[in-house]
Structure formats: structure tokens, C-alpha cells
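Read through the structures below before going on.
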Structure P
Amino acid sequence: MCGIAGFTRPDRNASTVLRRMMAEIEHRGPDDDGVWIDDQIAVGHQRLTIIEPVGGDQPRLDPVTGDLLVFNGEIYNYKDHAAALRDAGVRLRDDSDTEVLFQMIRLHGVGPALRRLDGMFAFAYRDGASGVVTLARDRFGEKPLFYAVMAGQLVFASEIKALRKHPVCTAADFDIEAIGQYLAFDYVPAPRTGFVGIEKLMPAHTLTFDDGEIEIEAYWDLPAGDPTQPSADMPKTETEAIDRLDTVLRESIKSRLVADVPVGVFLSGGIDSALIAAIAADYAPGISAYTIKMPGDGYDETPIAARVADQFGLRHEVRTLTDADVLYALDRVEAKQDEPFADPSIVPTYLLSETAAQGVKVALGGDGGDELFAGYINFQARKAAAIMAHLPALTGKALRKALSVLPPSDRYMALPFKLAQLSQGFGQSEYLQSFLWMAPFDADARRALLRDDVPIQQSLHPISEWVRQHPSRGPVDRLQRLFSAFYLPDDILTKVDRASMYNSLEVRAPYLSEDVAAFAFAMPERWRVNGYTTKYLLRRLAARYLPDDVVARRKHGFAIPVSGLMRGPLRDRVSDVLLDTTNPIAGLFDRTEIDRLLSAHMDRREDHRKRLWSLYCLFRFGKNTQREVPAIAA
């Protein structure tokens with residue numbers, strides 16, 4: 001795992017600029033670094049050594065042809081491709097996945113090579129003959145890649161803060177319209193970032209840069225199976241389907257255990273990570289498992305994780321989350337965070353990664369299980385979505401007003417909190433409701449929060465546009481695909497990548513192999529959600545490995561008690577940030593409304609945990625960027 005940075009049209013200051021960019025992402029690859037600069041391109045690579053410690057140096061260059069590669073990630077099936085390349089007469093310089101990828105692209109071309117890969121990656125390839133530069137990102141967006149095309153140059157890097165060390169990106173303004181989207185999602189959906197002119201390359205896409213012109217296209221999409229009409233090769237019986245899922249998942253886990261350094265597993269109390277741990281123990285007996293013990297009623301999953309670890313003989317390390325840990329983790333995350341992002345679970349994920357990094361360099365995680373196998377509570381609530389769509393939005397407002405008089409609870413997913421979130425979907429299209437249920441602010445709340453001249457129209461437009469381009473295959477399938485296209489890459493995988501890379505730890509996601517995804521999206525709906533049982537087939541597989549109470553356990557997010565923390569150890573921190581009028585973005589907001597939310601929550605009159613945390617993270621982003629907000633056009 002590594003970090004990459006580069007730009008075209010280098011000048012005499014290229015070396016200095018490139019080194020500044022690389023310094024911003026050194027945490028992604030502290031083991032080694034390398035640069036290449038010629039008259040067309042400057043590229044740099046920060047290396048975290050996982051495969052082939054004595055090989056795999058980058059940038060990878062053919063000095064004769066000028067072909068060039070910088071690559072961040074892992075190719076899990078690289079050994080199979082290495083054998084195929086040798087059979088085709090290709091001489092490999094070493095046994096690294098970097099060399100295999102480089103030679104695959106040279107032999108087959110970028111597109112055909114990408115379609116053969118099982119891995120997580122982001123890379124830049126320069127074709128020596130044409131000078132064309134191609135950027136590419138993995139299928140689900142496990143690895144990030146940001147870019148800008150300004151002043152005829154292409155600039156790219158693994159993180160935004162590296163881009164902003166390049167002269168053409170340093171003065172990039174806030175994207176004011178993206179703020180409205182952030183307040184609806186808690187993140188900025190790709191390709192936007194929060195800065196004008198700096199974008200995220202979408203998952204499963206390539207960007208080609210040729211003489212100042214770019215072309216972006218998809219090289220892969222989620223399998224187009226129809227849950228109402230399963231394909232001919234789909235198993236006919238449930239038992240056969242469980243066998244097939246067992247096979248593809250075991251193969252994915254086995255391939256993701258391959259490394260030349262120690263590997264561990266993240267272990268919570270849910271079936272996703274527990275199933276991975278159970279299978280991994282077959283291939284790597286005594287593998288280390290890492291768990292965060294949460295404080296607060298309803299948050300701690302440690303007892304279940306400990307039972308699973310004991311059952312499978314795992315070396316189990318538990319870190320207890322304290323108030324001091326929260327402050328410590330926030331300090332470190334906020335110092336590096338360079339985009340608007342408000343998922344509070346990045347805090348325990350950072351601490352989990354830090355703990356694991358003391359013993360291993362690679363960890364397996366359960367990310368993707370909820371999206372591919374329909375695990376969120378949203379899938380249970382779908383049957384009520386049609387009813388909610390026909391309820392007037394005023395009904396939702398009335399419900400929230402009634403709930404506001406109840407004493408607030410700091411419990412995980414307290415009933416008043418859940419009802420208030422659900423009410424935000426009243427009167428809205430079924431496909432929008434799940435995102436409104438998770439939104440920190442509905443449309444009216446966003447409008448009340450921001451100045452009248454701040455543009456926030458169509459904040460959920462990315463969802464509507466996606467639905468327009470993708471015909472429905474049923475409500476469960478559509479919701480799975482929406483989560484996989486938005487929430488998974490822009491929230492879940494962003495959180496895991498940043499938290500782990502800030503600790504120089506690589507996290508691999510077995511559920512996100514192409515074979516597992518192909519099977520998951522080809523299943524009939526009854527094997528995804530059966531009645532009110534989510535992850536139906538995955539639970540049936542888990543029953544072969546795990547105790548019944550673990551298999552039957554309801555979905556539990558990796559959450560910290562934000563509500564209570566903001567009234568306790570984070571009280572001054574949150575208040576100081578939100579009340580700081582010198583913050584570059586403070587002027588966009590109605591100060592009276594922020595004061596109202598803050599005082600109502602701190603005085604325990606109302607529960608505004610989600611709204612205040614979202615605002616806190618946005619204001620921290622604004623403070624960190626040290627940019628002035630551009631004037632809003634009349």
C-alpha cells in the first residue's frame with residue numbers, strides 16, 4: 001500500500017513541488033520513496049512494503065520505451081497473471097504485483113488489464129509512445145485518487161492536501177455548492193470534493209489525459225443481474241447457493257491473506273467481520289484479531305467479539321475507548337483530514353488501526369458486507385417506504401416537533417432519534433428516503449441554517465440522476481446499488497482508507513472481490529432479504545461457522561456516543577469551533593440557528609447529535625484549509 005502524486009508539464013521547480021506533494025502523504029508509505037521527472041511528467045511514490053520487500057520499487061519505468069507506472073494498492077491475483085505473462089514470453093523484472101501490473105498494461109492495454117484484475121488500486125500510467133497519461137481507480141473505490149486539470153496540466157495524488165501543494169491547485173476555492181450536498185450526506189459525493197476544480201476519480205473509472213484534453217469512462221459496473229429473474233447458472237436450491245457463496249468468499253479471503261508481512265483481522269460483534277475471522281483462522285491459525293471496546297450503554301460489542309476470538313483460537317487484542325482516546329484520535333485525524341467528512345466512526349477506526357499497526361501491517365475488514373448482502377436497517381424499513389412516500393412532508397415536521405419535547409437520550413439509536421430521522425423521508429420518493437433517513441439536515445433545515453444567498457438547490461441531485469440512468473430491478477436491488485455507488489465509496493471506504501493509512505496500515509475487504517459481488521447481485525431477492533431478515537443468505541452461511549446468537553444479531557454500527565461526548569469532554573472543543581466567527585466558512589451560516597442548535601443540545605433540551613457533529617466537522621475542514629470563501633454571485 002502506498003501513496004502516489006504527480007503532474008504533467010514539469011518545469012525547473014518540479015522536483016521541489018513533487019517533494020512537497022509527497023511529504024503530505026508520507027504516512028501512506030513511510031518505508032521508501034521514489035521519483036521520476038522528465039520533460040513530460042513528474043511522478044512520486046511513497047511505499048508501504050507489503051509484497052516483495054526486495055522488489056517492487058517505483059516509479060516503474062522502461063527507459064527504452066518511456067512507459068511509466070506509479071501504483072497504490074494490491075493486486076491479489078498477481079501470481080496467476082505473472083504465470084500467464086511468462087507463458088506469453090514476457091520477462092518480469094521481479095516478483096512484485098507492481099511489475100505484473102506494469103507488464104499487463106504494456107501487453108494488453110489499460111482497459112483489458114483492468115478487467116482482469118482482482119485488487120484495490122489507484123494508479124497513473126504514461127504510455128511512452130503517445131505520451132498519454134491514464135489514471136485508474138479500483139471497482140468499488142477502496143483506494144482514493146484525486147485530480148485537477150488546470151492551466152493545461154494534469155495534477156493527481158492520493159489525497160487532496162498533496163494536490164494543494166502544486167502551484168495550480170494551491171488557490172483552489174471552496175466549492176460552495178458542495179456544502180449543500182455535504183449537509184445532506186455528511187460527505188461530498190464524487191466527483192466533487194469541496195474544492196472548485198479538484199475532483200475525485202469515480203470508482204471503476206479511468207481518466208485519459210492527452211495534450212490538455214481529458215476523457216473519463218467506466219471500465220466496469222456492478223453486475224447487471226435481475227433479482228426477479230435469476231441467471232441460468234445461479235444455484236437452484238438454497239443449500240447449493242450457500243455452498244457457492246462459501247466457495248467464492250473463502251477464495252477471496254485466502255487471496256487477501258497473501259503478504260510478506262504479518263496480517264490480522266478487525267473483529268466486531270457483527271457477522272461480517274466474525275465470518276471473515278472464522279474463515280481466515282482456517283488459513284492462518286492463531287491470526288491476530290483487533291477490537292475496540294466502546295463505552296456507553298448499547299455501544300459495546302466486545303463480549304461477542306471475545307467469544308468469536310476464543311472459539312477460533314485467535315490472538316485477541318482489545319483496546320478500551322476512553323475520553324482521552326477520543327480527544328487524541330480527533331487531534332490526529334483532524335490534522336490530516338482535507339475534505340468535508342462527518343462519519344464519527346473514523347475515531348474508533350483510527351484507534352483500531354493504530355492498535356493493529358503495532359502488530360501487523362495488513363488487516364482484513366468486513367466492509368462491503370452490508371451493501372452487497374442488504375444488511376442495513378433501511379432494507380427492513382423498505383416495506384414502509386411506499387406509505388411514507390404518500391405521507392405529507394408536514395406530517396414529518398409535526399412528528400419531529402412532537403419528539404423534540406421528549407427528554408433526549410444518549411443511547412445508541414434511541415427511539416426518538418430514529419423516528420426523527422425516519423420522518424425526514426415523509427413525502428419523498430422511495431429511492432430518496434434512505435438517504436434522507438441518514439441525512440443530518442433535511443431541505444428545510446439546510447435552508448434555515450445557511451444564508452439566503454448560498455446556493456443549496458438539488459442537494460440530492462446525484463441520487464436522482466443515478467436512478468434516472470439505472471432502471472429499477474426492484475426496491476432491494478436498487479437500494480443495494482445506490483448504497484454501493486454512494487455510501488460505500490464516499491463514506492465507508494473513505495473512512496477506512498484514511499483511518500488506516502494515517503497509521504500506515506493496509507486494510508483489505510474480502511467482500512469486495514469481483515466474484516463475491518457478481519454472486520451477490522445475481523441472487524434472487526428472497527436470498528437477500530427474507531421477510532424482515534436482512535443478509536439472509538450470508539446469515540445462512542455464517543450459521544455454518546458462528547454461534548446462533550451472533551448470526552441472529554441485529555445490525556449494529558461502529559458508533560461512538562457522540563451525543564454524550566459533545567456534552568462532556570468535547571463540549572468546549574465543539575463550541576469553540578462552531579462559535580469561531582473567524583472561520584473562513586462561518587459567514588455562510590446563520591449564526592442564530594447554530595447558537596440555537598448548540599444551546600438546545602448542550603442544555604439537554606433536544607438531541608442534535610447528528611447535526612452538530614456534521615457542522616463541527618465542516619467547520620474544522622474550513623479552519624484547516626485556511627482559504628477565503630469566494631464571493632457569491634448576485
Structure Q
Amino acid sequence: MVNVNRYKTANDYQLSALRRYPALTVVAVGLALFASLLTTMSSWVLGDAVDELALAVEGDLGLTAGFIQSCWYILGIAGLLFITYIVVGYAFAIITLRWERDARQEFFDVIQKNSMTFHDQVDSKQLLAVAMQDIRWVRFSLNPALRNIIMAIGSLIIASILLAWIDIEAGLFPTLGVIVSIGSPLYLFFAYRYAVAIEPVRRERSEQNEKMTAVSQEVFRGIEVVRAFGTERVEMKKFEKVSKEYQRLLTKEGRLAAFYIPNLILTLTTAVAFIYVANQVMEGMFPIGTLVKAIALLAAVDGFSHMLPRFLLVIRGGHVNAKRIVKILSWEDPMEEPTNPVKKIDWKADIVFENVSFGYTSSDGDVNSYALKDLNFKIPGGSRVALIGGPGGGKTTILKLLLRLYDPSEGRIIIGNTNLNKVHTKDVRDAVGLVEQNVFLFRKSIKGNIAFGRADASDEEIEKAAERAQAAEFIDELEEGYETVIGERGMTLSGGQRQRLAIARTILQDPKILLLDDSASAIDARTEYLLRKALDEVMHDRTSITVTQRLRTLLEADIIIIVDKGKLVAMGKHDELLATSKHYQRIFSHLPEAVSYNSANKGKTGTNSEDIVNEGGGN
């Protein structure tokens with residue numbers, strides 16, 4: 001079963017980067033706290049320098065050795081702080097950027113391993129948003145957010161201790177420490193409450209941004225249809241609607257930020273502490289340098305504290321993003337890989353469907369109406385099978401089950417006395433080749449597309465496969481030949497050219513069982529005839545199943561299987577079904593070649609496929 005259980009919660013996922021590099025994390029956190037210490041110590045030394053300067057002024061002594069020494073301390077601390085900041089930033093960058101790279105790869109690997117049921121339930125646009133945006137925001141929650149929060153809290157604790165020491169050193173009650181110790185937790189409490197209040201708004205904003213991306217992507221990918229039907233204004237209105245909703249959420253977020261109580265608490269704490277110190281200086285309890293120390297320490301605390309809300313929001317936002325990621329990573333796949341997969345399979349043996357039922361699942365995991373129901377039939381090994389039936393009858397679903405893109409909801413598929421779900425999906429797809437109806441080609445060279453399933457194929461093998469698929473002629477006419485890079489989804493090629501490349505890709509794979517899903521629908525009659533002659537060699541001594549509406553394929557088939565609404569209607573050869581099956585008679589009467597076939601068959605005992613092509617009935 002494809003399932004990632006290493007992340008039990010969003011927090012677990014969020015902190016996984018720190019656990020992945022424990023030694024480097026300890027060093028980075030230690031240096032961050034050291035930087036906090038240096039920040040507060042520079043404030044303390046600054047106060048000492050002011051005291052030395054005041055003594056020198058009062059005694060007209062000039063610059064004392066103590067003042068010069070304090071200045072050197074300040075410069076040394078500043079230089080060390082600069083270096084420490086660089087090292088801390090670099091260490092956290094290494095941890096988090098490496099984690100982001102690994103997390104994105106892990107996410108991609110999990111998505112690749114999940115069965116087609118997952119992709120039926122989860123929109124590809126959502127997966128793209130999670131992979132590109134959510135993982136990046138989780139990284140932001142660690143660096144710079146967590147890094148700065150560690151430094152802020154460290155500075156706050158150290159500053160509170162030093163402020164308390166000011167009173168203790170003068171023989172007074174540590175009033176300054178108490179003021180900061182009361183004000184700072186209140187500030188942190190309300191800052192956290194603000195982050196919690198704004199989290200759902202941020203989450204809704206993220207979802208709305210995803211909708212905007214989906215609307216934009218759909219229009220950009222279907223721009224030809226939009227232009228052809230002149231619906232630009234309709235699409236603009238649709239985008240405007242989601243954009244305004246996004247604006248509303250941004251306004252709501254701004255309104256929450258406007259009434260930000262923590263800033264008021266921070267200002268009051270600073271003001272009370274300043275008034276207390278100033279009063280003690282006026283009464284002669286503290287030297288003037290102590291006032292400078294207190295002001296510098298409070299300024300350092302304020303500087304870090306002002307950043308806390310922003311970084312708390314980033315951490316909370318990263319937590320929301322982590323939830324979305326963990327939900328996808330921990331998706332329970334109903335399709336299990338066998339623990340002890342069968343390796344030796346006789347792929348030339350009979351294919352048996354025993355009480356096979358299958359239903360596609362919706363996004364909530366429920367099974368929709370069954371695409372196949374109680375299907376029972378046997379295909380002798382090496383047979384040429386034609387699969388026919390009305391739209392939505394379950395023909396393509398049968399091919400998908402044979403390719404083990406899905407497992408039956410009920411029943412089993414047996415090949416060579418082996419239940420197909422006992423065979424690893426990789427072994428199944430190495431042995432079973434599919435030429436799909438809606439051909440998908442990648443934005444790469446023609447050679448790369450043909451060799452997609454055989455990366456080790458030589459140029460000679462690729463060219464031979466193209467020749468057998470009747471694709472070599474149009475490839476040779478291209479300026480760059482096999483190195484021609486085709487457009488997205490192969491849109492720079494015609495439908496027939498795309499299908500011939502898909503067939504070449506399958507021929508190069510050399511599968512033991514060949515599945516063709518109406519693969520000749522975009523090819524003219526003569527090319528189809530030549531292609532069939534090429535495929536004759538490929539189909540020789542192996543089972544082939546073709547979803548078709550072509551009479552020639554039906555005539556050449558060893559077995560015709562008719563399915564309708566997911567059920568087996570009839571099974572047999574053409575002449576037999578034409579004589580006994582009303583369902584097949586109705587389908588046959590609507591075939592474009594039926595008239596030519598009937599005309600050619602009058603007074604004849606048999607008619608072959610070449611007769612039909614020559615008489616123009618193959619279109």
C-alpha cells in the first residue's frame with residue numbers, strides 16, 4: 001500500500017526539517033541564542049561606556065581607559081554579531097532549503113506511486129499548488145519565521161534578566177524585571193490570539209488563490225475554444241468574481257491587523273519601564289548610564305517583539321499548509337501492492353474475468369455507479385479481441401483493469417492461473433502495453449516521446465518502431481527529424497500523427513499483451529490499412545484487445561466482446577454475432593462501413609478487409 005505514515009500531524013511535518021539535520025539544527029539554534037546574547041550585551045556595554053564618559057566629563061579627565069575599552073568591546077561585539085548573523089542565516093538556509101528540496105521530491109514520489117483512484121479524487125491544480133506553494137510556505141515558517149522567533153524570545157529572556165539585575169545591583173527590588181516579565185507574556189498571549197484569529201482568513205485566502213489559479217489555468221489551456229466561441233467576456237467575468245472574493249479576504253485580513261492590541265501592550269510596557277528608570281536617575285539611585293542601558297535593552301526587546309506577530313502568522317500559516325500536505329501524503333490508497341508479488345507469469349495464457357465489478361470513487365471516497373458489473377468472460381491466449389459497445393459501456397475501464405491502473409472492486413482477473421492483483425504494477429505495465437484513445441505526448445523531442453517507456457532504446461530501435469507505426473515518413477519531413485521538440489501535449493502535430501507516435505511508443509515497448517483504445521480513430525483509411533499490416537507482426541503470438549468501431553477490426557478479430565452499461569451482452573465471432581445477437585446487429589447497422597460490406601458481400605461467401613479498403617469503405 002502506498003501510504004506515508006511518518007508524519008502523524010502537521011506539527012510533525014513542519015518540524016521534520018529540524019529533525020532531519022539534528023546536529024546542524026543544534027548548532028543553528030545555539031548560534032541564534034548567542035546572537036541574542038550579543039545583541040543585549042552590546043546594550044549593556046553601551047551603558048557602561050556612557051557612565052565612563054560622564055565621569056570623564058565631571059572630572060575633566062578626557063577619554064578614560066575604561067571608556068576606550070568599552071568602545072572596543074562595542075566594536076568587537078558588533079563585529080562578532082555580524083559574523084554570527086551570517087552563520088545563523090546560512091545554517092538555517094542549509095537546513096530548510098535542503099528540506100524543501102527533499103520534501104518536494106518526496107511529495108512528487110508519493111503522488112507518482114498513488115493509484116489512479118487518487119488522481120480521480122484530487123484535482124491536479126490542487127496538487128500543483130501544494131507542491132509549489134504550500135511546501136515553500138512551510139519552509140518560510142522555519143526560516144525566517146522560527147529562526148527570528150528563537151532570537152526574539154532569547155533576547156526577551158536575557159533582556160529581562162539584565163533589567164532585573166539593574167535593580168539588584170543598586171540594592172533595589174527588581175522592578176524593571178517584573179515590568180518586562182508581566183508585559184512580555186501579555187504581549188505574546190495577545191499576539192498568539194491574533195495569529196489564531198487570522199489563521200482561518202489566511203486559509204480561506206489560500207483556497208481562493210487556488211481557485212484563481214484554477215480558473216486562469218483552465219482558460220489559458222482552453223484559449224482556442226474560448227476564442228472560437230467568443231466567450232472572452234464570460235471568462236473575464238468569471239475571473240473577476242473570484243478575484244473580488246480574494247480582495248474581500250485581503251480586506252478582512254487588513255481590518256484584523258488594524259486593531260492590533262499587542263502593539264498597545266508593548267508600548268505601555270516600554271513607557272512604564274522608561275518612566276521608572278528615569279525617576280530613579282532623577283533621585284540619584286541610578287547613574288545616567290543605567291538609563292542608557294535600560295533604553296537600549298528595551299529598544300532591543302521592542303525591535304524583536306515587533307517582528308513576533310508577523311512571524312507567528314507565518315508559522316500558523318505554515319501549519320495550515322502542512323495540514324494540506326499531510327492530508328495528501330497520508331491518503332489511504334485502496335489499491336495495494338502485493339507483499340510477495342508473483343514474478344513468473346505466463347502472459348500468453350488465457351485471460352479470465354471472474355465476477356468482475358468496478359466503480360470509480362468520488363472525491364469523498366464513495367463509489368459512484370458501477371462502470372462494470374458481474375463481468376464474466378474468458379479470452380484464449382494469443383487471441384485478437386475486438387471490444388465494442390455504446391458510450392459509457394465500460395470498454396476503456398476493462399483496459400484500465402488489465403493494465404492494473406485500478407483493481408476490481410469485486411471479483412478477480414486471472415492471467416495464467418495468477419490473480420492479477422498478486423502481480424506488482426510495474427511488472428504488469430512492463431508486460432501490458434496501451435495505446436490510449438486520447439493520446440498524451442510530452443513536451444520533448446519526438447525521439448524522447450517514442451522512447452518514453454524504453455530509455456535505453458537505441459536510435460535504430462526508435463526509427464524501426466516509427467517505421468512500423470507508419471510515422472517515419474512525416475518525421476523525416478520535419479526539419480529536425482527525430483530531434484524535433486513537439487509542443488505541449490503534442491498540439492503542434494495532427495491527431496493522426498499523435499496517434500502514430502503513441503503506437504510507435506507501444507511497439508518499442510514490445511508488450512506481451514497489447515491494448516488499443518480506438519487508436520485508429522484519427523487516421524485515414526489507407527494509413528490505417530498500412531498500420532494494421534504493421535501491427536499484424538506486433539500482434540502475432542500475443543493477445544491483443546482493441547476497442548473499436550471499425551468493421552475491418554471486427555472482421556479480423558478472433559473474438560468480439562460486446563459490453564453495454566458495464567455488463568456482458570454477447571461474445572463470439574462476427575458472423576456468429578450477426579446471426580444471433582440483436583444488439584450486435586443494431587451496432588453493425590450504424591457502422592459507416594456496413595453499407596459497403598453488405599454490397600460487397602452480396603453473392604459472396606466471404607469478404608476480406610482489403611476488399612473493403614479498396615472499395616472505399618474504410619473511412
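The numbers here are math on the coordinates, done by the rules we state, and not lab data. Just so we're clear, the structure is a prediction, and the values are computed from it rather than from any experiment. Cβ atoms are built from the backbone, for glycine too; each structure is taken alone.
Assuming 21.9 is mean count of other Cβ atoms within 10 Å over residues 21-28 as calculated from a single structure, say which of P, Q it is. Traced to structure P. Structures P, Q were shown, and Cα Rg over 2.2 N^0.38 Å at 1.45 was computed from Q.
As an exercise: Rg and Dmax of the Cα atoms in Å, for residues 77-332 alone, calculated from one structure in P, Q, equals 24.9, 86. Which structure is it? It must be structure Q, since only it matches.
Taking distance in nm of label points 7 Å out along Cα→Cβ at positions 165 and 573 as the criterion, the highest value among P, Q goes to Q. Structures P, Q were shown, and helix-only ellipticity at 222 nm (-39500 (n - 2.57) for each DSSP H run of 4 or more, over all residues; to 500) at -20500 was computed from Q.
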